[in-house]
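Rule-based calculations on the coordinates, nothing more; no lab input. Predicted model only: the values in this text are computed from it and were never measured.
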Structure P
Amino acid sequence: MAGETEISQRQLTLGLRLGDYATFDNFHGGRNAGVAQQLSALSRDQNAPVVVLCGAENTGKSHLLQAVCHAVEQHSDSVMCLSMAELTLASPGILEGLEQHSLVAIDDLDSVAGKTEWEEALFHLYNRILDCGHRLLVTLSDTPAQVPFALEDLVSRLSHGVLLQLGLYRDEDYLTILRARAEQRGLAMNDDVASYILRRAPRKLGELLAILDRLDDNSLRAQRGLTVPFVRAVMNW
């Protein structure tokens with residue numbers, strides 16, 4: 001019992017805090033709408049124990065992983081949502097006991113590719129999760145066979161899961177996301193302003209939304225709406 005308590009207390013510090021925005025309803029961008037619908041269905045499907053979500057940076061992997069976690073939690077199931085990149089600061093033993101959760105969701109799993117101890121720990125976690133009748137969701141930058149994992153057994157296990165591939169966003173997707181997020185904040189953004197921002201902003205979703213944060217703050221302070229001259233002045237473009 002003492003060991004189980006230690007594991008539970010340790011895991012309280014492991015899980016990612018789910019973003020309120022990271023839901024299926026808030027996922028925008030037509031290119032990957034079909035994948036989002038598939039994931040939404042799979043979040044309720046007990047017959048799909050392993051799901052691997054593949055996609056390059058800025059395709060919405062983290063958003064969709066958290067959206068699945070939100071959906072599963074709504075059914076009162078236990079969820080552990082993790083960032084593999086952050087976990088590597090600890091030791092692989094930190095994965096012990098995670099199989100007790102109904103869903104284990106691991107973002108950026110390929111950040112440990114080539115690290116033998118971590119790969120072996122993940123391989124054993126995979127087996128324990130399935131032995132418990134629970135589920136695993138992971139994100140990768142590419143399909144398992146294309147990620148430089150050293151442990152072939154881990155590649156084999158992941159390749160037997162449901163593989164979903166996200167496509168790169170197009171400009172119209174970024175425009176849709178930008179305007180939808182602005183609307184959620186109560187910011188009116190017309191086509192001219194959205195197009196002006198996109199012509200000058202990097203094609204990285206995180207940076208694009210950081211620009212929206214900055215415009216939102218300045219709009220509130222200045223009590224002004226978003227216009228092209230106002231955006232130009234705030235961003236020094």
Structure Q
Amino acid sequence: MTRLTVQGLAVSLGGRALAAGVDLCVEPGELLGLIGPNGAGKSTVVKAIAQLLPYRGEVRLGAWRFDRIGARDRARAVAYLSQDDQLQWPISVAELVALGRYPHRSGWGGALGAADDAAVATAMRAADVWTLRERRVDQLSGGERARARLARVLAVEAPLILADEPVAALDPKHQLQVMALLRAHCAGGGNGIVVLHDLTLASRFCDRLLLLDEGRPVATGTVADVLTAQHLHDVYGIDAVTGVHNGQTYIVPWANRNNA
């Protein structure tokens with residue numbers, strides 16, 4: 001498994017700076033939570049790491065610069081789950097999830113082998129879409145689509161997962177399930193970055209947090225270091241109720257600061 005290192009990441013589009021001065025490191029076994037208000041640059045940072053946006057700075061997987069790794073090796077090393085869930089193709093859930101195995105196919109067009117079939121089945125069961133495997137993805141609910149798209153990412157079996165708001169369309173049960181899957185992926189030696197708005201999920205499941213505001217890092221470190229009352233006030237403009245249950249922190253946004 002491989003460490004992800006990002007140094008001096010900056011993204012500008014149309015002359016507008018979307019992110020700047022972003023440094024982070026994610027060790028094998030770690031899940032890093034990327035948090036911040038709307039427009040903070042979270043998705044921009046994840047897309048740049050996934051090589052989907054032009055950027056300045058350096059992104060490394062181990063000793064290798066990510067932009068110098070071949071497309072196939074890159075697709076095997078990193079699985080990206082986008083925020084956009086628009087699926088218009090009239091294909092089945094099983095066919096969608098099987099797309100995650102393309103980097104492993106011979107010549108990108110080879111037939112699925114036994115290992116591919118097993119990875120697809122395991123991913124569908126883990127994401128709780130096994131019973132939906134014959135359904136068309138364009139006929140699923142928003143939550144069902146989100147889980148099917150997660151299954152495609154899991155089917156890649158990449159060591160690094162980049163997940164942009166993977167729980168946004170899910171009910172509480174499946175939110176917990178998705179976060180537990182990401183946690184289990186890291187516990188098995190992988191690593192990941194997850195973009196979250198839910199601060200309790202971030203505090204419960206992430207090893208460390210990176211708080212962004214207006215495209216720049218505000219704080220990075222443990223939950224206690226990042227989710228302070230001062231940061232919640234300065235960045236989110238809120239007061240929150242915090243506590244500990246079974247040894248884990250929870251945070252409930254309670255009032256807008258200017259209305260408190």
Structure R
Amino acid sequence: MTDTPAGDLKPSFRSEVTVELVKHSAADSDVLWAARVSTAGEQSLDELKKDPERSKGLINYLMRDRHGSPFEHNSMTFFISAPIFVFREFMRHRVGWSYNEESGRYRELQPVFYVPDESRKLVQEGRPGKYVFVEGTQAQQELVGRVMEDSYRQAYEAYQEMLAAGVAREVARAVLPVGLFSSMYATCNARSLMHFLGLRTQHELAKVPSFPQREIEMVGEKMEAEWAKLMPLTYAAFNANGRVAP
């Protein structure tokens with residue numbers, strides 16, 4: 001598909017992120033194979049299915065006692081569309097992750113921008129390390145929407161103006177804000193995803209409290225839902241043991 005000419009593009013605004021599981025090789029049996037090879041050698045899938053309770057217990061033991069490497073022998077690739085500032089937080093997670101993001105050097109960036117909806121808490125109270133977010137007023141909500149949309153429109157108009165004048169995409173993109181939506185493929189294994197979820201989501205079962213920015217938590221929640229369907233025993237053990245990655 002070719003890009004629409006710069007002058008024909010108009011900004012649009014979103015409050016939701018997109019997460020799609022595009023391919024995977026991930027199952028609870030991957031954990032069991034990896035763990036049991038140390039004591040029983042290679043085993044078939046039929047052998048692993050003979051004793052479901054034993055399999056469940058082994059996975060829980062590995063999680064509880066933090067034997068982490070058996071949880072690495074699997075793979076999940078997600079397509080993610082989210083604001084650029086979310087991806088900058090993603091890049092903090094390097095071990096067990098691979099990323100490929102769309103490039104503003106090689107294609108014209110589409111004018112889709114993030115504006116939070118009314119569920120997003122807007123006001124931070126307290127000092128760094130000891131603060132909470134609380135609901136904003138209706139006036140604050142309206143201000144955020146108006147100012148963000150006006151700023152985005154101005155930035156994208158400047159971007160279009162430079163492109164129309166023949167300025168290289170890699171130069172013109174400098175005026176675009178981090179609220180612009182980007183897209184990427186992110187590939188991880190279950191262990192690296194558990195580390196991510198432990199830091200980037202809040203959960204009542206978590207032993208260690210976390211304080212993620214809401215927008216990356218939205219991504220984490222969608223990834224977690226997909227992973228839970230692929231590896232239900234591993235997911236249950238993760239929750240049962242305080243959502244601490246092994």
P, Q, R: which one has Cα extents along the principal axes in Å, for residues 60-155 alone, as calculated, at 37, 29, 24? P
To test your reading of the models, identify which of P, Q, R gives 67, 45, 24 for Cα extents along the principal axes in Å when calculated. R
